[in-house]
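S.K.: Take a look at the structures below.
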Structure I
C-alpha cells in the first residue's frame, strides 16, 4: 500500500504541470473562443489532450485519489470538445447557414426543384384551361373555406373589391391570409415528410397546389381581372410558392434515394438525403415567414398593381440571386 501511494505521488508530481497548462488553455478558449490562442498554442492543445488521456488511464490503474481521477476525467472531456467538437459560436453557425449551407443545399437539389416546379406549373396550366372552359371545375380545386365567397357565382364587383381590400372586407381578408399561410406551410411540411413514399404523395401535392393556383387565376381572368389578380397574389406568392417548390424538391430527393439508393443501403441513402433536405426545409420556414409578412402587411397596405408586381419581380430576382449564386467551399 505504501509503495502504491508513493507511485501515485510521483505520478502526480511529474505530470501535474501539463494538466494545469491544458486547463489554463481551455479556460481561455471557453471564455473567448479559439481566437484567444496563438498558432503554437493551437498546435499544443492536441498534444496536451493526448497526454491527459494517457495520465487518466494510468491514474485509474495506480492512483488511490478518486478526486484526481475525477479531475482528469473532467479535464479530458473539456479538451475533447475543443479538439474534436465544433468551435463555432451559435451566431457563427447561423451566419454559416445563411451564407453557405442553405444556398448550397438548394443548389444540390436543382433537378428535384425543376421537377417540383414543373409539376406545379403543369397543374396551374391544366386547371386554368379547365376552369376557363367550364367554371364548375373551380369547385373541384378550391376548398370552400379558401374561396371565401370568391367563386363563379360572385359578381365582378365583389371579386374586384377583394383585390383591393376595402375596409368592410378587412376581416375576411385577414382570415384568408391566415388560412393561406397555414395551408402552404402544411403543404410544404407534407411534401417533404411524405417524399419517402417513392415521391408519389409529393408529386400529387405539387400538382394539386398548382391546380388551385390555376383555378383561382382562371376565375379572375374570366372577369377581366387577370392582371390585378396576378399582382394581388404574386406580391407574396413568389416567395410562398418558391418555398413550397423547394419543400417538394426536398421530398423528391428522399423518395429518389429510397427508390434508387445505388451502392448504399436504402437507410443510408435516405439519411443522407434527409440531412440535406432538412437544411433546405429550415430555409423554407424562413421563406414562409417572409411570405407571411408580405401577405399580412405589404398586400394589405399596397393597392397599386404595378407596385405589387414590382415587389413580386424583385422577390424573384432576390431569391434567385441569393440561392443560386455560386458559393465558396466551407473553410477548413
Structure II
C-alpha cells in the first residue's frame, strides 16, 4: 500500500509540475466580443458545447464556475476561479477541496440560483456550467461572458472534464491528469488482488437523503464509474436502477441493498434522512455486509457531490484503505 501511495504521489507531483510550467508560459486573452476581458488580451478558440459552438479566450484569466464538477475540474487543472456557486453545505464549497485552493474565491450564490449580478461584477472572461443546471439562464449568462455548458453532470464527468479543459486552454494538463488517474486505478486494482478478485467483490453504495427515499446507486452515475474503473463487481439490484442511476427504497426494503461490501453516505440530517432509523433496524443488521463488518460510512460531499478527478483520486485511496 505504501508503494501505491509513493507511485501516486510521483504521478501527482509530475502532473502538478506540468500544470505549473504550462500555466507560467500562458498568456492572457479575451473573447472576440471583448466581453469579460478581465484585462486580458490574446487569441480565441472554439469549443463545442451543449448550446453549440462557443468562442472562448485561449487562456481565460477570470473564470466563474457554477457547479461542483466545474469547480473540481478547474482546480484539478491548476485554475483558481474568481467566482463559484456554493453547495448546500455549511462550509459553502465542498470540504474535500483544499482550503488554500478555494480561499479567496467569491461566492456567487447557491448552485441552483446563482446571482447574475454578482457574476457580472467579477468581469469574467469564461463561465463553466451544464445545461441540466442552468440551461434556462444561458442567454443571460452568455451576455456576461462566453458560457460553456456540458449537457449534463455526474455520469459523463470524464467527457465533461475534456470540455472544461478545452475551454480553459488546458488540454496538455488534462492529459497529465487522466494519465495519472489511469495509473492510480491500475495500482488500486492490483492492491485489491487483481481484476478477477475485484470483479468477484460486489460493492454497493447507499445514500440517505433528507426529504427523499433511500438511494441504492446503480452504475450510471459518478461513483458508479469510479467503481467500474477499478473493476469492482456490483450487486444485482443495480441492474434495476431507474435509468441506471438509482433504485430507491424505504427503510423497510433496505435489505435489497445487501452486497459483499457496502458504502453509505448521508445528505442532510441523519434522523430526517432516515439513516438513524435504518441502520438501527434488524433488516440492516442482518445484511451480510454488516455481519462481516464490511460496511463503511463515507463523506457524501466527496463520494457523491464532488464529481471530478480530484475527488476520484481521494475515493480511490479510500477504497484501498477499506478493502485491503
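S.K.: To which of I, II does the computed value -11500 (helix-only ellipticity at 222 nm (-39500 (n - 2.57) for each DSSP H run of 4 or more, over all residues; to 500)) belong? Intermediate values should be presented prior to the final figure.
M.R.: Values: I: -26000; II: -11500.
Going through each structure in turn, the value belongs to II.
S.K.: Same structure again: If you work out Rg/Rh (Cα atoms, Kirkwood Rh) for I, II, which one comes out largest? Mind dumping the intermediate values first?
M.R.: On the way: I: 1.22; II: 1.00.
With respect to Rg/Rh (Cα atoms, Kirkwood Rh), the highest-scoring structure among I, II is I.
S.K.: Out of I, II, which one gives 27, 22, 9 for semi-axes √(5λ) of the Cα gyration tensor in Å, for residues 145-248 alone as computed from the coordinates? Before the final figure, lay out each step's value.
M.R.: Values: I: 28, 14, 12; II: 27, 22, 9.
Only one of I, II returns 27, 22, 9 for semi-axes √(5λ) of the Cα gyration tensor in Å, for residues 145-248 alone, namely II.
S.K.: Here relative contact order in percent (Cα under 8 Å, 6 or more apart) has been calculated and equals 17, so which of I, II was it run on? It would help to have the intermediate numbers written out before the result.
M.R.: Details: I: 20; II: 17.
Derived from II, not from the others.
S.K.: If you rank structures I, II by distance in nm of label points 7 Å out along Cα→Cβ at positions 49 and 121, which sits at the top with the largest value? The partial results should precede the final answer.
M.R.: Values: I: 5.0; II: 2.3.
The structure with the largest value is I.
Read the figures in this text as sums done on the coordinates, not as results from a lab. Here the structure is a predicted model, which means the values were calculated and not measured. Cβ atoms are built from the backbone, for glycine too; each structure is taken alone.
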